[in-house]
Structure P
Amino acid sequence: MGGLTVSAAGGLAFLDMDGTLLDCSSERMFLGHLARAGMIGPARLFRFAARYALHPRRTLAEGPGWNRGYLAGLEEGPIRSEASRFSREELVPRLRPDALSLAAELGSGGFEPVVISASLSWLVEPLAAAAGIPLSFSSVPEAVSGRLTGRLSGGRPWGGGKLGQALDICSGAGILPAGCAAAGDSWADRHLLEACGTAVAVHPDRRLRELARSRGWRIVG
């Protein structure tokens, strides 16, 4: 947690990326881009899809983003460079103005904004920087001898795992979740929203919108 400073007036503001700061799924778009650019072929896509067919319970428990098999065997350097370029050129223009306004509002209120996302770090970091948020926590692709394995190095901030990582961040910063804020768009974000003292549902899905209304949380979009 080196370099993480927290204002005495507040804590951290944990901001989800896909569907919250962004109006899309960043990694799904990137996967489509790789396919269109010929960087991954039909056989790789078939094997990637087959993993979902073979592990339906895992998809139900962990969400569809657990499968990074489309990366397995690819050279790390070119994919990292392409992901960063794609994020800057294709994703940054899709930042939601109302979500950016919320981040600025939370920052002015004494919270330090932090992006926490299950998407690939190579997509998250350039986008967070463009949004004026220097701190981000995301899924780091694993590589061995310069080749991607299709697995992650470390945890994946999704659902309960996102809450667990946020709690670790709070512990490292010496603050309590009750003194923090969280913003998310999906039912999977409810764990973190419920743990933080300030919760905001941003363009929420149906289940999260209903929960937000029942809890009296602020709703944006």
Structure Q
Amino acid sequence: MPQRVRLMRDLEVALERLRDFESPVESLEQYRTPGDVAALMIWEAYMRSDLARSVVVDLGCGTGVLAHGSLLLGAPSALCLDVDWSALTVARDNLSEFRGSFDLVAGDARSLPLRPAGDYCSVVMNPPFGVKRRGADVEFLRSAAALCSTVYSVHKLSPGGLRLIARLAEELGCRLDVIAEATMSLRQTLRHHRRRVYRFKVVLIRLARTSSGEGAEG
């Protein structure tokens, strides 16, 4: 078991060292969550004691960056779900030092093969932004809120997008907290990329169930 990190900067460095996708799938909007953005989200979950739940669920886990960071900060266990087997293979390698503390599940986050766990789990995720499939980010949020009572997520920043998330949070019986705004930097990995590095604004959010909305029923 690796030694837990004590500073957010140490967490960022550790996450940047993880393996990336070997052949990212464009239709799934696959890219590794940058270490700085991942560390910012996970550190907030740690400070709020949301990583102390029985399990942290990384929906659309990709290479397992968010699960890895959660385990480094003391999460008891992690469950990684992704529809892509090759991504799960990379995630397994990235999480190998936490043997016995994580599970990998092949499945679609839009129709979860998991039973709702409510207060016993927290979701950490970097969902598709909806560039290739409109509304994909909303589908992920619905599934996450149906599974766990606390959800951390990252989304492309836009006034319209935040208003949509706020309406969805109210519908699901959740409180929406904006954790931070950040700049996400992605290397040129997909065919439609024309620049070596893409930089754009994202917003990190936390949803916490407060009433019996749709998300409370699962």
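In this comparison of P, Q, the computed figure -9000 for helix-only ellipticity at 222 nm (-39500 (n - 2.57) for each DSSP H run of 4 or more, over all residues; to 500) is attributed to Q. Between structures P, Q, the calculation of relative contact order in percent (Cα under 8 Å, 6 or more apart) yields its largest number for P.
For which of P, Q does Rg/Rh (Cα atoms, Kirkwood Rh), calculated from the coordinates, equal 0.93? Answer by label: Q. Which structure, out of P, Q, was mean count of other Cβ atoms within 10 Å over residues 67-74 calculated from, if the result is 19.0? Computed on structure P.
Thinking of P, Q, which structure, once mean count of other Cβ atoms within 10 Å over residues 99-106 is computed, gives back 14.6? Derived from Q, not from the others.
No lab work stands behind these numbers, since they all come straight from the coordinates. Everything quoted here is computed from the prediction, not taken from an experiment. Cβ atoms are built from the backbone, for glycine too; each structure is taken alone.
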